[in-house]
Structure P
Amino acid sequence: MRGTPDMQRDVIVIGAGPAGSTAATLTAKHGHDVMLLERDTFPRFRIGESLMPATYWTLDRLGIQDKLHCDMFQEKHSVQFFNGAGRGAAPFYFAEFDDHPSSQTWQVERAKFDKLLLDHAADCGVDVHQKANVKEILFDGDTVIGVDVEFGDGRREKIHSKVVVDASGQSSMLARKFGLRRYDSKLRHAAVFTRFKGAQRGEGRDEGATVILQTTDNYSWFWYIPLPDNIVSVGVVGPIDRLVSNRKGSPQEIFDAERDACPGLQERIASATQMDDVKVLRDFSYVSSRIAGDGWVLAGDAFGFLDPIYSTGVFLAFKGAEMAADSIHESLESGDLSGNSLGRHGATFLDGMEKMRKLVYAYYDKDFHIPSFLKQHPECREPLVDLLVGNVFRRPTDHLFEALGRFCTLPEQRTLDGTPSST
């Protein structure tokens, strides 16, 4: 920890999850004075353990790749989908069309992973404060000029900055203040999850594979994510009204009933021991109508959240924060701290997020099945693997979505002002 909290900063970042730590680290690497404020104490529990391979590029910019190549995390090389009858499609190996180090990624315990990112931010010169609760965003008219924060020792300070990055997750103070959040009515889901010890897992390069398993009625699906120490994260996702709101029973009873409706899961955990109480989270998908304003930027879940079927959470947090750091650097260098300048990456980032959203819509369409789609469109296997890798910002995908549109109904493209576009 360096500096004192009562000075003018270049950038203040609220929230030290993957988005906040990334934005803070990369902005500091650009040579700016950055303070990172986190109300919790790390390590702390978070769900969302499966990384997409395309996180490689942000991790590489962070300079943290070497810290991941160790026994702390489980290597991940593929993803496999199973239908409601328990039959699996052929695995999608990420190196199938691009045999590059970026085609291998990890299954991570988020408590350890997030702390690794936070500690790395401090190592890169970020002024990190835990148990620092931002009570209020400071304004001069409509321009954000800093924060009012209460530190763990009871001190309360008003700290001014040129830019504030809100990476505080779904509780985003700025998104709430400006009424920016737009929910996706088609993706109002909940997740019910726990962990198991001693569950089945693959061998060799399949040991760390993400497995997605549909239930027999096709209304819900399970994630199955192998972690280190012979642990597997298992959770079911489905419409919130059907899975939780209009259903009797405890979270454990809900989980057990869904497990019994998932033939592909039952044998995998038959001899395993449940480690934790079952937890429930709302997984509503949403996006904000703006990504930045005068003196402020949104990053991570503070800007938007997408259904977890393809493990996009950390990837989108990384990429949005990386783009935000570059926009902030260019804005600080030019002296233009307007929303247009700080949010110059917004349209590009949202376009990538929308590509993943279209693939999510395809998965939930009852008429769409990956094997039958690829049987008719074998040329789409490579772009489909690209999306599963997370190459939404690096390679064209137009042909894939043209073909998908003939199989299922895809959503209209959203724009940052909240109005749909036909593009």
Structure Q
Amino acid sequence: MAWFVDGYTPSPDKVWRGPWAGQLRTEWAGPSFWVDIATSLERGGFDMYFQEDTAMVEDTYGGSMEATLKYALMAPKNDPLPLAPILAQATRHIGIVPTISTIQYHPYLAARLGVTLDHLTEGRVGLNIVTSVSHAVARNFGFDRMPEHDERYVMAEEWMDACSQLWESWDPDALVMDDETPLYADHTKVHHIDFRGKYYATRGPLNNYPGPQRRPVIAQAGASDKGRDLAARHADVMLGLVPSPEAAIEFRKDMDRRLISFGRDPDDLHVFYIAHVFMGETHEEGQALWDKLHREAFTEDNVTRVLWGLSYGSGGEFDYASFDLDAPLPEHGVGNGETTSHRARLDALIGDRTLREAISAGYERGMNFVGSAKTVAPQMNEVIEATGRPDGYLMEAIDHIISRKAVIEITDGLCPELMKRGYIRKGYAYKTFRENLNDWG
């Protein structure tokens, strides 16, 4: 089990001005809210606290930052990386996975930071490797525009190769710490890597020795063909964006084939399928939550947020405020062309539908489970058993409304039922994130 924390930010608007917002209008910028979330997840037996990131104030929708800042949509936002050791200090077992971008961090800086965080969290850090998507991000880092989708993944492969070599630049026995010789580290066992690729170059070695995990747990979210190959080569954890159990089975089969082709054991990769639970004390209460979401699909605020999200997902290529809700979209408008977009996400949300049809379809980002804890728990397990692998779920709050209430309903409502049935862990056997992740498999 993992939780997708939708940004170190108060977004979207329902969070900071909703009925269970508490003091989130300003509290989000400090550690207390996120510590409460992480400790609750650990109490619920979660493997992973997963936090996304992006470094821009989006201005594609309507050609303005107005909607972004009016609704606090992914801005303002703090960098999630400094939060990781704070969360680790407040917890004992759960893995902490902030996002890091290949276009924002040079491989040497990223590799060094990953090892530093591994030490500071005592072996409980992971890194979610993303290529970023928006031209607005690119311009904040000295580029005119973001590279095309497939090129970004070629860059990411090179970036990961450089980081991996840096993480191996110290031999396992390089640290001697003999105070009589004296010899702190054996220089013959610390190596330059002299990496030079098309996009990145670094001499190495790292100037910090390996942490408890030697390398952080690597997560990858891209579901396009290039993204899947990147995960199959390098990732320990992958996000699965699929709409149904049948799609989850096909996704897992495809990833198994890719891992084998790169010489890896398919069990080395844990897929966390994005999921939402519409749950009440009874099945009828859970169904009422699902019905409410669809009834509110065409409120002005919701339509704005959906179209804003599509505009952002296009990488800044398309302003969805300019499209007719009922007219067929041009093919390049759904992420299939030579754009910088989140292709898989746009295709999943829109496909061959008009915008109105996509909006009315409601919550189709991932799998949905509706009912009570007693009825939802077996539904969730059936999907995982069908994949035949040690997989799990990346939970998202309904409508991205992350609050203490939303999290506790899962950790103190659903998780005890999952534990009782033996579907999730009741405790943690090891100290490091990677060990606990692999122990469950």
Structure R
Amino acid sequence: MALNSLARWHRWLIAIALTLTSWAAMPLLVWAQLSPVLIEEFLSDPEQTEPRDPLLPELPVSRPLSPLEQVALEVELDELAIEAESLYLAGQEADAFALWMRELRLRRILGYEKELAAVQRIGLRMWENSRADEVQLITLRLRQIQADLFSQAQPDQALLEALVAGFETLRDVDAAVAVYETLIERAMQASDRDEQQRLLERLASLRESWFRFEVAGQTYAALLALLEGNDELQEIEYLKGAIRNYEDAAQLRQAIDYQRQLLRKYEQVVQPQPIPSLTLAIARNFRELGSLPQAQTFYSTTYSVALAQGQTDVASEALRDLADIYLAEGQSEDVLYLYQQRLAVERLSYNGYGMMQTFDQIGQFFESQDLPDNAIAAYQEALIIAEQLNYRDGYFKLRLQQLLYEQGRLNVPLLEAHLANPVGPLQDPDAWQGNIQP
């Protein structure tokens, strides 16, 4: 398996681990059919519902709370939140969750800004503790807010961002994406390119953070189309985003297309430093696809350009990968030549570890070619370096001993030699007589 495949698999393992960590409670969140009564209780207007909540003042006539009354209510709700937290920490979770839901329902009287802030705090608690019914109720409320905001000609942008954050807190990523897509459509209709770009950036980040790599790559592609080459530095960042996500989605053909675009962009803006690493990545993607001629071409380019720029680590990696390809194809002379070139590169950079590893590969290569003397010479060179580094010297000593023994150049005492001086039978120990007194 190619190294970029291993790296991609490693990224996938990290993604899976993060997903399992953040969704640890997810298997317990089994959606059930909520009671209409329960839905009505939570979604109904707390100012119009009877009996009124004790935290709400009794009014002689039906009217909204005054600003002063709202301030007083907010103070009481803050105290209610503290009480719920105390109950939760004391292990009285059912009472704590009931208070939090009551707080959240009353927060809507203070406006969407206060309510959505509470949704993120309380919704996270509900999700973490597998409170499926509460999560469903909060999600329904967010959809009410979404419908109301979208019915407005000019919805408040900050509220929409808070709404998206609420959906993300409840792991309703599809709803969050839907909000962004609606806003992007509106920005397109208004010919507001700056707003389109900002929203697409947020959408790409959201999709990537939730491991939806293919659609995230498509979103970066949309950003590139929107730029039309007017911002070279921004274009480079979007190209990197597209490459990263298409690679993680195992869409290597698409990744290569964008890598080649990025290569041309580096050449246009005269940024030679990133080019060797980029051509190495292209070579590895071609190799992963089985397109070996293209891979070999880009490996050779990588080696030449990296060496010219003094990037010996990249040059060494290109030589190693090329040697692996030729080794698999049985091109022995080319393999040995590439190993020798890699040794020269490692010497150039004074990389003892790299030289040791290369001598190890040369030794294994000579063993496979049934050239034990050459293999012994390579392992001896590796052992000298290993002893200087105090690393893997035991491994190389063992390889040498095995080869020397097979060549009859290492004598191992026979069993008879050990039996010539047998060890006598063990004697029973004396019983302990206590500490010897002087």
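Every read-out reported here was derived from the displayed coordinates using simple, explicitly stated rules and does not represent laboratory data. Remember, it's a predicted structure, so these values are computed and weren't measured experimentally. Cβ atoms are built from the backbone, for glycine too; each structure is taken alone.
Where does the value 23.4 come from, among P, Q, R, when mean count of other Cβ atoms within 10 Å over residues 240-247 is the thing being computed? The read-out was computed on structure R.
With FRET efficiency 1/(1 + (r/R0)^6) of positions 176 and 288 (r between Cβ atoms, R0 = 35 Å, to 0.05) coming out at 1.00, pick the structure among P, Q, R it was computed from. That value comes from structure P. Each of P, Q, R could give distance in nm of label points 7 Å out along Cα→Cβ at positions 64 and 352, but the derived value 1.6 comes from P. Of structures P, Q, R, which gives 1.06 when Rg/Rh (Cα atoms, Kirkwood Rh), for residues 112-247 alone is computed from the coordinates? The value was obtained from structure Q. Kindly point out which one of P, Q, R the value -24000 was derived from, the read-out being helix-only ellipticity at 222 nm (-39500 (n - 2.57) for each DSSP H run of 4 or more, over all residues; to 500). Going label by label, the one that fits is R.
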